[in-house]
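Next up: some structures, all given as structure tokens.
Read the figures in this text as sums done on the coordinates, not as results from a lab. Please read these numbers as outputs of a predicted model, since none were measured by experiment.
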Structure 1
Amino acid sequence: MALVLIVDDSPTDVHVMQKALEEGGYRTASAADGSEAIRKARELHPDLILMDIVMPGLNGFQATRELAANPETRSIPVIMVSSKSQESDRVWGLRQGAVDYLVKPVTSDQLLRKAQAAISG
């Protein structure tokens with residue numbers, strides 16, 4: 001069973017994504033900011049990371065860049081999940097190392113489809 005690390009400072013958003021993923025057959029873990037995400041990625045080696053952008057401390061762009069640069073975590077796919085809907089945000093997220101970019105609110109079907117695609121490569 002694949003493990004998805006959800007990185008978001010909104011407990012509500014984490015809960016919604018956890019519920020959708022767990023009902024879809026995934027295990028989940030969560031982190032509230034970029035620094036915690038990096039630590040948990042090294043510790044848990046998740047199959048996928050769902051990364052918010054706007055968070056206190058290390059933001060999602062910075063955390064994704066660090067994960068992509070680290071040999072220990074660079075193979076973990078990251079999908080940015082953010083309320084930032086500008087094309088420039090999407091492009092920048094992909095340039096930091098993300099494999100996909102979703103704009104909140106995300107439907108359960110959309111989340112599961114994108115998660116499956118990212119995990120299966």
Structure 2
Amino acid sequence: MEEIPEVAYDLIELSEKPVTIIYDGAKNLAKNLIASDGSIGIRITSENFTRQLIRQFKKPVVSTSANVSGGPSPACFSEISEEIKSAVDYIVRYRQDDHTPAVPSSIIKLGSGGEVKIIRK
């Protein structure tokens with residue numbers, strides 16, 4: 001996508017929960033980040049720890065959900081499977097005792113022709 005549609009800024013600003021926006025025509029990114037249809041999903045986080053991490057890195061962070069593909073998304077740290085935890089190099093000691101369920105993001109696809117498709121509310 002040559003430029004970000006104005007509606008994307010409105011969606012981010014007006015959303016009452018986390019929002020992931022899928023854009024067509026991803027470019028200048030690592031090939032393993034781009035979906036087979038050429039799209040990329042991007043979330044602007046409002047979570048303070050993650051924002052600080054990004055500020056320190058001075059770069060975006062690439063991540064995925066903490067679940068095996070097709071499995072349920074964990075609502076808190078204690079619900080992350082041992083399979084996932086044992087496969088990573090490091091686990092940040094942050095909010096591990098917090099059992100407040102995470103709110104899954106809305107997922108909205110913005111097509112290059114101006115189409116808006118809600119994938120998940």
Structure 3
Amino acid sequence: MSDLNDPRVFFAAERTMLAWNRTSLALMAFGFVIERFGLFVSILMPKHELPSQRGVSFWTGIAFVVLGAAVAAFSTVQFSKVLKTLKPVEIPEGYRVSPGIVTNLVVAFLGIVLTVYFFMGV
């Protein structure tokens with residue numbers, strides 16, 4: 001439990017969670033680009049079928065997307081743990097703490113949806 005009685009502790013925790021949210025989005029975007037780059041290469045070189053390259057880019061892209069979704073979910077769990085340690089005086093009156101949590105959970109869910117989409121499209 002924090003003894004600072006300062007709302008800056010809460011805001012620092014929220015900024016950290018949102019920084020992890022941006023990181024998870026970047027990981028998922030990078031995974032999407034890697035996965036689609038393999039498709040692009042196979043379209044450019046139809047006579048030179050390289051299934052291993054498609055497989056490598058597919059699995060690497062999937063790994064990045066899943067990692068991004070896991071980072072979003074894990075940062076939500078961490079932020080929730082920090083919230084439980086704060087006193088009511090450390091959270092400004094009337095301030096809603098749920099938008100950041102909901103945003104992270106939606107990003108994690110969409111990462112899972114993107115992963116399923118990749119598997120359905122193959």
Structure responsible for -14000, with helix-only ellipticity at 222 nm (-39500 (n - 2.57) for each DSSP H run of 4 or more, over all residues; to 500) calculated and labels 1, 2, 3 on offer: 1
Between 1, 2, 3, which one scores greatest on relative contact order in percent (Cα under 8 Å, 6 or more apart)? 3
Computed 0.91 for Rg/Rh (Cα atoms, Kirkwood Rh) - originating structure among 1, 2, 3: 1
